[in-house]
Structure P
């Protein structure tokens, strides 16, 4: 019996992130000083301190879900993968996000699935 492949969605998460990056490039061209400040602030906020990178990425993912930002969901799932967050940890973060944000967050599990398919699973749906 052959194993079915996991759908990647109508648009890959890499393309979603490329689209977000183009938007950031646009504001950077017009307001480079402002974007420098935003990037410095973001880097400082995500810098490991009492909370490590892994914890901060899990928090950021949960907040991305409650804010219902598909760009942020993709970005932070990719960052979670780089930080060593497991698929099981992602699902616990999602459960808390749904608890806090209800049905609207639940519908954004489609964005989570797309990002997991892109960054956590191979074409057969096995963890990478």
Structure Q
């Protein structure tokens, strides 16, 4: 099986459909048994926020709970990292994460070094 690096950096307020397509592709790679490393940066970090991901389905024409199910599938089968600085910009820190983010993410807090390390070790990179 292959190793996929999936980079999320699109602002979901600007292009929510692109973000959900990215989640679907990453979740499919997990379901197919591939190793998946996902990095959430810029305003795409909000895709990991429980309230935000629960509300996005209505905006993109998906059944309620679909996007959260994809994030939970990633949490169960992928390595997920996010930008510490980007989360801070939207008001989330490692200390407040449990109150805001989807549970059980086993999240790695990082920045450019994490993006470079994850992408360098991937067979395939996808960007959404």
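Just a few scattered comments:
- Structure (P, Q) behind the derived value 14.2 of Kirkwood radius over Cα pairs in Å: Q
- With distance in nm of label points 7 Å out along Cα→Cβ at positions 27 and 107 derived as 1.9, matching label from P, Q: Q
- Each of structures P, Q was scored by mean count of other Cβ atoms within 10 Å over residues 19-26; the highest score is held by Q.
- If you line up P, Q by distance in nm of label points 7 Å out along Cα→Cβ at positions 35 and 51, the top spot, with the largest value, goes to Q.
- Distance in nm of label points 7 Å out along Cα→Cβ at positions 83 and 99 derived as 1.9 - corresponding label from P, Q: P
- Origin of the value -13000, where helix-only ellipticity at 222 nm (-39500 (n - 2.57) for each DSSP H run of 4 or more, over all residues; to 500) was derived from one of P, Q: Q
Here, each number is a calculation from the coordinates, and none is a lab measurement. The structure presented is a predicted model; accordingly, all values stated were derived computationally and were not measured. Cβ atoms are built from the backbone, for glycine too; each structure is taken alone.
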